[in-house]
Structure P
Amino acid sequence: MGKLSVVDELALSPKHVEGLDLDAADDGYIIYQPEKDRVHFLNHTAVLILELCNGMNPVGAIADSIQEAFGLAEKPEALVRETVARFRDEGLLESE
């Protein structure tokens with residue numbers, strides 16, 4: 001996929017891959033990806049973003065949810081876009 005504009009990125013509705021095991025840890029979450037035998041450590045914000053990546057929420061709406069959940073003054077669009085990109089790079093999201 002080529003480089004998308006910010007508007008196009010915000011309109012995407014990413015979906016996490018099936019079969020991820022999420023377990024709470026002291027300082028976040030441990031995500032086990034059995035298909036690849038990989039373990040990921042996510043903080044509370046990142047795991048919420050991953051859970052909202054259900055194929056039904058555009059990235060812009062995920063940013064709205066994060067803003068509301070944490071009582072932020074501004075919508076964290078850049079943070080959500082960067083996190084989604086990292087999830088995609090790590091194989092936690094389905095291909096577009």
Structure Q
Amino acid sequence: MHKLNPSKIAVDFWNKLDAKQYRQVGRKIISLLINPHPNDSELISGNPGFFRADCGEYRIIYEIEADCLNLIMIGKRNDDEVYEQFKRKVN
């Protein structure tokens with residue numbers, strides 16, 4: 001199992017979710033710690049090493065380094081803002 005290293009942005013977004021979505025996202029993050037490359041994860045184009053996984057109406061962006069899962073951010077699936085924030089953070 002990998003260690004979780006969440007960013008402040010991801011933690012802040014996650015903490016603002018209501019209880020049902022909070023648990024849903026939490027279960028997905030735990031499953032990513034066990035298997036960081038499930039069938040529903042994809043590489044983010046133009047950013048090698050970064051992956052995205054869907055969880056209900058949310059998207060989780062992360063990377064794997066050795067035995068650590070770096071949780072970069074969480075955002076709405078149908079909102080391109082999560083990718084714009086990601087690009088600003090990475091660049």
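Annotations
- Which of P, Q yields 17, 16, 12 [semi-axes √(5λ) of the Cα gyration tensor in Å, calculated]: Q
- Distance in nm of label points 7 Å out along Cα→Cβ at positions 19 and 51 from the coordinates reads 3.1; which among P, Q: Q
No lab work stands behind these numbers, since they all come straight from the coordinates. These numbers were taken from a predicted model, which means no experiment stands behind them. Cβ atoms are built from the backbone, for glycine too; each structure is taken alone.
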